[in-house]
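I've put the structures underneath this note.
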Structure I
Amino acid sequence: MNKRMTSGIVLLVLGLLCGILLAGVNAMTAPVIQERQLEKVNDTLEGFYDMSQYDVEIVDIKGDTIETAYVLDGKDSGTLDAVVYEASAYGYQSDVVLLIAINQDRTIHDYAVVSENETEGLGSDAVTHDFNLAGSSIDDLSEFDGIAGATITSDAVLACFEAVQDRVDEELGG
């Protein structure tokens, strides 16, 4: 065989081996990563509400921005009390994922950024920043307070709230 053919076969075999190894590592780590993300979501939900008071129905939406809705029905009343939306939008360099809790009366109970990989010291401040919307109506986002110097990340957060605003009529009525 000539040298080119041998080099091509060696590269093909190495590529296949690397692909198989990467697939194996992904198969082992993906469930662990998913479990940790679910724990983070559960911890955040516990921070929003006393979850022992609710029956939770998880609704996969898989929309452009909203991934999942957690419908909270009161255990004693059996009525829908709140919906917590998991929404994400692309910021400056990563997806910014929020949980946004909406009460039955259409007020924003609370919200939290649960995942981001934005610029340290700018967009990453979304995790601790008060966007000034807790207690506001989901129908009025005019009080939204973005992060100074992180306009693109702020726009991603606002896009999440706007997607929830569009979706809330389906779960809570309008």
Structure II
Amino acid sequence: MLILITGGSKNGKSALAEKIITSSNGKRVYVACMQPFGDEAHAAIERHREIRRDKCFETVEKYTDIHELELEKNCCALLECLGNLCANEMFSCYEKDPVSKIAAGIKKLSDKASLFVVVTSEVGDDGVLYSPETMEYVKALGELNRTIAKEADCVIEAVFGLPYVLKGELPPCF
């Protein structure tokens, strides 16, 4: 089962994703995509590690080339976050088609896992025009979100920490 969780910044996406994974049976894998650039990134990473400390996750840091990752069959995996992964592919690897590359990787991983939860972000909803490079990122992430949402069994928007189902059915843990 593939579940996509989206929403605005600090709206509880990670907590909802972790609740779904920790309510499921099987090995738990946390795929961390945030490259630790700067103090703020290091603080965010440490905060997430502290939150997951007692949840029995195996953490795998994979900033690019998600298709190279091998998951144990029937595990429960959480990828955090599609926005970071897309930015890494575009700005660290200068990938020409990050949407196809990442979507193929997500498909491969979700076929292997019994439960695969992907956290993403809402960007571009503010109506602000950014630099051309940033607008290319906004466009790519929007396309990637649509692509993954189309394939997902369930799409949830986190709104103030509450799950709002956009597609499919809410997992039984709620």
Q. To which of I, II does the computed value 4.7 (distance in nm of label points 7 Å out along Cα→Cβ at positions 12 and 44) belong?
A. I
Q. With distance in nm of label points 7 Å out along Cα→Cβ at positions 4 and 164 derived from the coordinates and found to be 6.0, which of I, II does the value describe?
A. I
Q | Parent structure of the calculated result 17.0, given that mean count of other Cβ atoms within 10 Å over residues 20-27 is the read-out and I, II the choices | A | II
Q) Where is relative contact order in percent (Cα under 8 Å, 6 or more apart) largest, in which of I, II? A) II
Q | Structures I, II, by Cα Rg over 2.2 N^0.38 Å: label with the highest value | A | I
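The numbers here are math on the coordinates, done by the rules we state, and not lab data. Source: prediction; values computed, not measured. Cβ atoms are built from the backbone, for glycine too; each structure is taken alone.
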